[in-house]
Structure I
Amino acid sequence: MGTSSSSKGSGSKQPMVPPWADDQPGTPVPAGPPKRFQAFRTSFGKYLKSGDRDDLKRSLGHYARTATGGSGVGPRRFGSVYNSGGDFYEVLKSLGGDGGNAAERGLSRDSLAGQPLDVVCQRLAEMLAPENGDADRIREAIDEAMLEVLGEGDFDPDSLDDETVARIMGEYLSQTVFQEIVEEVGGSWANAPDEKRTSAAEAELLEVIRVIVDKNLAPKLTDGKAITKSDVLRFMRETVVEVWREWESFDE
């Protein structure tokens, strides 16, 4: 599910917000405290050993408050995610409609219809991913979101109604936050006694994220009003802020 075996996580000397990811470029980024990931990784390691959900919540509290600078800073890390997500939303809506916007991007609604879903996912992911350090994360999130919501059969653009598009967008945003946490846990994944425990921890982490994202994002995407790309970017950012705020409240 995640990338727990392939990342060592960020170091304390790395910027709180990667330059390519900042959705508020030009706004000063505060310096991170020394060893800002230590409490987060220690608590997550305890969670991997114990399976205690309180340890998971405690680790996410440390992540939001200390490792990433709180809800005023942490959500800035997802600028590329917001931008690609806005494009993703427009393409999905177009494919579910007349196909015009998608065609302008080189994606023919008629030619994609009936193709294996994994092939369509790959086409969209390659087209929408930015050329920066978040490219792999965004490609994977697009792929996972479409497969999770649409299944693994052939692609039917007529299935992309408003509710389905909203579910895909919620899963996309959940997956990007999930992947960031998985990567930043770094070497603490070694505390899991076996692969079964690792998979269970990943699944529980993803579900914790999904619950908050769905509660905040889905109503904004399905209220019947006309939605622009800038609206989608704002909705995603507001949702990530709410994720951080909820995590900040854990174990205070």
Structure II
Amino acid sequence: MRTIKDLDIDGKRVFIRCDFNVPKDEDGNITDDRRIRGALATIRYCLDRDCKVILASHYERPTAGVYEEKYSLATVVKRLKKLLKIAHNITLTTDVIGEDAQEKVANIKSGEVVVLENLRFEAGETDNDKEFAKKLADMADIYINDAFGACHRAHASIEAMANFFDKEHKAAGFLLAKEVKFFQKAIDNPQRPFIAVVGGSKVSGKLEALRHLLDKVDKIIIGGGMAFTFLKAQGYEIGQSLVENDLLDEARTVMIKARKQKV
């Protein structure tokens, strides 16, 4: 895997796809900033090389085309300023590919950071739209993917955008490279018994991972909100708990395969 260290990035416009989808409390305060901290090494590496840094991330699931303050990356930017300690050099755009974003990116100077507003405010992000991806790609010379938590999604800033850069102008950030190296070792040469713990709120985003893991592991433990879909698929009452009813059959298929493979 090519990493940012393999590229010539000095003084260039670098687009870093981050994962700033951090948890917040009912008042909108960030309760865990580890995902923001995880991106710092890549951001600092670029700033140390006088790059013009463009950061982008999604946050939760807003209605595309509708701006809602609770889905803004403003709180993330505030925390980022505190962590990077270069507050005066970090700005947030009021849109994603609109006039404000274009102007701020066009005027960015070396050592400065522009954060695009929540990518999912644009329908093109989740639609993996090529035209939307091209507008993002036109902002930068270099594309860096450091969003390990979002890499399983075929979204514009993850998949379509990367296709507009050749191998000399795209790579993984430090966080992504570290996570891939860790999981590669765990999956290719695991210690036995090999037990996978899979959690989160949505089954839909983890079906492929579950199918793949069935051929690799000895046991799978499913927790978090997604567990309720599997419990309901087995006939248990789950009350008002989170469930994806459209995936009950898929959950049953996964469990049938697991039993056959004695997982």
Structure III
Amino acid sequence: MNLAPYMAQLNELADPAAVEKMQAYHKVDRPYLGVANPQINDLTKGWRAELSLTDRIALADALWQTDIFEARVAAAKLLTQARLRPDDEPAWQLIQSWVPDFDSWAIADHACMAAQKRLMADPQRLDVVETWTQSGELWSKRAALVATLPWTKQNNPKPEELDARERILGWAAGYLPVKNGILQKAIAWWVRDLSRHDPVRAAAFIEDNRATLKPYAIKEAARHMPDFPLDAPVAADVTAEDEAPASDS
């Protein structure tokens, strides 16, 4: 795959005035071109139309390896599609290979959107995602939640979808002994989205994990549940009189 003509198209859209703002916003030391997201959308839409799946995967790989912000976003967008025919396994393998490189939310979220499509195409791939939860890298742990957001959205989930939902909530609960902001926000995002479709289960998760969820995470997770108590209920004091047995007289 000759990367040069595709990078030339990205470079034609570069805006040096935007680069400093992007560096400050994303807080990661990597090259930025200053290309806006809608412009990347337009480019990758054209590339998807003109390239075979094999060439798209090769281009996505080459773009990712540049470590340029816009190139990595474009790489993810090239593979964000519900159906990849004739065989989506090479695309899934490439997306998996990116996970250890995640170091900021923007690129990670675009790549996780591509992962979502591949997971919905074959939910057995959740076995691979579960290995991310055991990673020593926080961004890989976070990716396991962002990539599985589609399981928050079923209004009438099938038994296997409910099983997957519970499995993922188990991962989220397993993260909570470590009160890390990156993971707390990801958990809140997952539960907040779940609350739109299954508020009872979302509320139960918050209650079960209230002791280890940070207050801002509880507030965010419960955003769409206006009647949910953000503060834990305070048990009434039990007095000696309350504890005394009733008189026989």
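In terms of FRET efficiency 1/(1 + (r/R0)^6) of positions 17 and 121 (r between Cβ atoms, R0 = 30 Å, to 0.05), which of structures I, II, III is highest? Numbers along the way, then the final one.
Details: I: 0.55; II: 1.00; III: 0.15.
Of structures I, II, III, the maximum of FRET efficiency 1/(1 + (r/R0)^6) of positions 17 and 121 (r between Cβ atoms, R0 = 30 Å, to 0.05) occurs in II.
Quick check on the output: 18 is relative contact order in percent (Cα under 8 Å, 6 or more apart), derived from one of I, II, III. Which one produced it? Each step should come with its number before you reach the end.
On the way: I: 30; II: 18; III: 12.
Corresponding structure: II.
Among I, II, III, considering only mean count of other Cβ atoms within 10 Å over residues 169-176, which has the greatest calculated value? Don't skip to the answer; put the middle values down first.
Values: I: 25.9; II: 22.2; III: 18.1.
Largest calculated value belongs to I.
Who wins on mean count of other Cβ atoms within 10 Å over residues 185-192 among I, II, III, i.e. which is largest? It would help to have the intermediate numbers written out before the result.
Numbers: I: 19.4; II: 10.0; III: 22.9.
Once mean count of other Cβ atoms within 10 Å over residues 185-192 is worked out for each structure, III has the highest.
Which structure, out of I, II, III, was mean projected area of the Cα convex hull in nm² derived from, given a value of 18.7? Present the calculation step by step, with values, prior to reporting the outcome.
Values: I: 13.3; II: 15.3; III: 18.7.
Computing mean projected area of the Cα convex hull in nm² on every structure in I, II, III gives 18.7 only for III.
Throughout, read-outs are computed from the coordinates displayed, never taken from laboratory work. This structure is a prediction, so every number in the text was calculated from the model and none was measured. Cβ atoms are built from the backbone, for glycine too; each structure is taken alone.
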